[in-house]
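Student: Take a look at these structures.
Just so it is clear, none of the values below were taken in a lab; they were calculated from the coordinates. Everything quoted here is computed from the prediction, not taken from an experiment. Cβ atoms are built from the backbone, for glycine too; each structure is taken alone.
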Structure 1
Amino acid sequence: MKTGKRKIIFVSMVLSLMASSAQTIDLNPATIKAQVAGYKAAFTCSATFNGGKSFDMIKQDELTGIRVDYREYYDALPDAKIHTKEKYVSAWYSDAMPPRFAVWRPGLGCTQLPTGADLSMREHVATADLSYMRIMSIEPWPFGNGVSERGNTTEALQEIINDAFTTHKYGDPTVMSAALVTTPDKLLIEQYKADYTPYTSQRTWSTAKSIAASVIGVAVEKGLLDVKAPANIPEWSAPGDPRQKITLENLLHMASGLDSTAAGNRTSFVYYGGSLVTDKATRNMLEAAPGSRYKYANNDTMLAIRSLRATLDDDDKMLKFPAEELFRKIGMHNTIAETDWQGNFIMSSQVWTTPRDLARLGILYLNDGLWRGKRILPEGWRDYVSTAAPAQPPKFRRDGSVSAGYGAQFWLYPSRFSGMPDDAFSSAGNRGQYMMIIPSRNLVIIRRGYDSADGQRFDIARFSADILKALE
């Protein structure tokens, strides 16, 4: 019986991959070119104006290792052009269409204008005054960046970090950008690639989903949301729409039951095409009963945040909510959540942050939602996001290796992973973005990188287990 189930899972995965490839092939070449140009514009814009990186750094990191199906078009198109004074980036792709544009706003980062729009549309982009967000605090860690001493930086711990940056023990060492290990009181160790500092931000990719769950948690603590209640999605308000049965919890568990194409992590029209969350994420039909099936889907995260926006019913308040109600309160001053051009947060992927800021969020979870004695997340929210959802992904990958479980926008790394305690849970993002939280050891482990889409995958479980052993 078990063998039969594994065969079904394997066949399902193969069909999914085939369908995903077909989906890309079916796109008009002009559409793919527009998305590739959008990719160049968006990443160059964010890395320049959020991350403070030079164009050479951007070409080496953000613009390498991209999706395989984009590479042919990527190589054929010219580099994006940075307009430093005007704070925008343009990327040409067609003689018949305007360039793709990504424009920057203080505190909200870059947003893409829709494909076909000229730069005059910039005046219609949603914005809010968040220019006060960047603060350089010298308070002691973790409240500020006053890290004057390290605690328990043993030779064994240093050796593990060195291995990550110099050997293939955990992943490709050439794409490592940062590693950090901390308790709530002591930053034990941190290390960065050349030209990077503790204040160099990069895109979180799907680690943003765990940040989104934290923003939802803040709203739950404030009494604004109830995870057991139906999600508030105005686009589903027509009488009898069966999607009204989808709860916020279903979305957090990746169990909406909505169609999200073969690969739910492919939301290219929003990520790279300048399309709106409200146009794309809200339009899909049900293909399974809500709560009955796990299927990883960027749209579920975007819908959860869309529900918060509809509940607040105040665009300015929503644009400021993540920064004012979470980031600023716990010292994540180098974190920027980006939106589409109408102000819908794309918090399934588009958050830019630093290892130290991610570590602060991890510490908030170690403290069960308390920061300096003030409650930010609901009591028990840590247990909520790290409890296995009713519908789970397969426990084994196609190669037979162990796969993580799923909670509420966090991945679970229990003791079926060698050397890991049952309460370990982590964010996980494309290109190797991890925030591992281990309450029983009072520890947060951060790994950032630029893993190639077709390269070696970083082994966060082995890395974390070795760190735990080194600290025994």
Structure 2
Amino acid sequence: MTNQPSTSLKSINLSEKVETMRSTCERILSLAEDKGATSAQVGVSQDTGIGIQVRDGDVETVEFNQDSSFGISVFIGHQKGTASTTDTSEAAINEAVEKACNIARYTSPDPFSGLADKSLMAQNIQDLKLDHPSDLPMERMIELCLKCEESGLSADKRVKKSDGVGMSAHRFARVYANSHGFIGSNTSTRYSMSNVLIAEDAKGMQRNHWYTLSRELEKLESPESVGRRAAERVVSHLGARPMKTCKAPVMMTPEVARGLFSHFFSAIQGGSLYRNASFLVDSIGQTVFPEFITINERPHIVGGLASTYFDSEGVATKDRDIVKDGKLEGYVLSSYSARKLGLETTGNAGGLHNVFISHSDKDYEAMLKELGTGLLVTDVMGQGVNIVTGDYSRGASGFWVENGKIQFPVNEITIAGNLKSMFQNVRILGNDLDLRSPVVCGSMIIDGMTIAGNE
């Protein structure tokens, strides 16, 4: 493996790169003004990293990447034009700005378009400690992947095959600037490892996985732990069978519960609301969850997976309650969607920033006891979610539970309901929080769901 490029994220002089990116952004804004734009904004990102994939003791892929791109938006009055380029040469940037301006001239005016208000721009930007570069060499990454694979394969004799172990290490730089004079930048790192295994017994085969994710290499789970947990998960599903159609309480593991909350966030997102394509239109102040549920956004957590002082329009982010005591307090808005709705941006252009859902003091085992008799869902599949009506129907697998104890694994079932009533019927949330996502929640029990089986 000689003559390979350096895989050390720490060796990258990112400060120098960010300064170059900032200078390029300022040059683009000046160029846009010279070409007739009344205002403009530019975002640039750079991703440098390596990904390793091993399978059956062999290195399957090693991928290096160093990608950068510029996204340019210009406004001529209320006419907007956009262009992008991955070429940072003077000629390419000139061409991109020229194209954006030409597009704007032929675009119909939109009274809601334009930069976010200048008064909302972020001030006093601080370091949120998102950048933790390591000296991790490629050879060490391969060693960790092989160790993870071996741990999974040796954990149980019913684990027959590896479907791949992957590890990645990435370092990102982001700069955003606009004609208000705002320019902001941040750098960050992200590390991950995953293991996918296949197990088999007399009744058939199952496939499952586990992964770990962090901004800091040292905070990843050990490769041995990732392998063991993947093995435990796949083996636990062996012998899965269908079940009879019934109506029963459903407990969702944190990963599945998080997905359900993502449907809620989609329903209160500005684009869905101003298009009247959401079952939660005009729901501010209404009770959407039981009163014990509060959902808050905390963008300034040091080291958070989605921490930032400014959104993708330069607007200052801030702590806020999205849901308080079960009532919807605010939507998820960019400046454009806010204007369409006659409201003010919530600093969410580009998405949400570190969301936390309140929880009880019950751990996983206590949640199973709380469930009593019902279905524990560990995986869902399919796209059967209608944000307009709230109708929800997805394929699922998991375990049937009686008297708080897992009885047997189940598959080939469908869980169904309507999101509006499902949210209202949440009985309790556990404290078994999954921290591998910007949306943090524990397991959740929902009463009265329809479970369609094949028996």
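Student: Which one of 1, 2 has helix-only ellipticity at 222 nm (-39500 (n - 2.57) for each DSSP H run of 4 or more, over all residues; to 500), as calculated from the coordinates, equal to -7500?
Tutor: Details: 1: -9500; 2: -7500.
Computing helix-only ellipticity at 222 nm (-39500 (n - 2.57) for each DSSP H run of 4 or more, over all residues; to 500) on every structure in 1, 2 gives -7500 only for 2.
Student: Which structure, out of 1, 2, was log10 I(q)/I(0) by the Debye sum over Cα atoms at q = 0.11, 0.17, 0.20, 0.25 Å⁻¹, for residues 157-244 alone derived from, given a value of -0.48, -0.75, -0.89, -1.11?
Tutor: Answer for the origin of the read-out: 2.
Student: If Cα extents along the principal axes in Å, for residues 213-444 alone is computed to be 49, 43, 32, which of 1, 2 is the source?
Tutor: Answer for the origin of the read-out: 1.
Student: For distance in nm of label points 7 Å out along Cα→Cβ at positions 413 and 437, the calculated result is 1.4, so let me know which of 1, 2 that is. Walk me through the numbers before you get to the answer.
Tutor: Working: 1: 1.4; 2: 2.0.
Answer for the origin of the read-out: 1.
Student: Oh, and also: From 1, 2, which structure was Rg/Rh (Cα atoms, Kirkwood Rh) = 1.00 calculated on?
Tutor: The value was obtained from structure 2.
Student: Looking just at relative contact order in percent (Cα under 8 Å, 6 or more apart), which of the labels 1, 2 belongs to the structure with the highest value?
Tutor: Once relative contact order in percent (Cα under 8 Å, 6 or more apart) is tallied for 1, 2, the winner is 1.
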